[in-house]
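What follows draws every value from the coordinates through simple rules; no lab data is involved. Since the structure is predicted, the reported quantities are computational estimates derived from the model, not experimental observations.
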Structure I
Amino acid sequence: MNLHALARARAERGEPPVRVGLIGAGKFGSMFLNQVPTSPLQVTAIADLSPDRARAACRTVGWDDERINATAFLEDG
């Protein structure tokens, strides 16, 4: 069983989502962010050299304002 299946089973039992942080919202980070809304994960923080670009990446992949506002954006460096 992989992490996604374990997290989905946890959500089906009514348990809180698995909370994760992301380091870097560039190309590969954005691919991950694109899949978050359809997964049982909650991104609580994103560290990036440019928090504004990280917010823009979230918008680009379709995150709504509620999800963006619930995420902490930290400057990495």
Structure II
Amino acid sequence: MTNRITTVAADMGDVGSLGTGFDVIWAEGSAYSIGFETALRRWRPLLRPGGCLVVTELVWFVGEPSEIARDFFASRTTRHA
């Protein structure tokens, strides 16, 4: 299978030089860092017709996350236009 898969590591906020025609874009817990709507807007043009965007995001499994956890993620969240 490795001869059929090409991985690309790139700045997810600056993907214009990657071209188009990707079958899959996989974003693991990362779209929030540039803003979910921004991520969708920037990544969609990279997909071939019928291609898939797979996105996972942070989900709290407790009613109230600890202050340490909230502060950790709040300090790493930057919104870009």
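Some observations on this one:
- Origin of the value 31, where relative contact order in percent (Cα under 8 Å, 6 or more apart) was derived from one of I, II: I
- Structure (I, II) behind the derived value 7.1 of mean projected area of the Cα convex hull in nm²: II
- Read-out helix-only ellipticity at 222 nm (-39500 (n - 2.57) for each DSSP H run of 4 or more, over all residues; to 500), computed value -12000, structure in I, II: I
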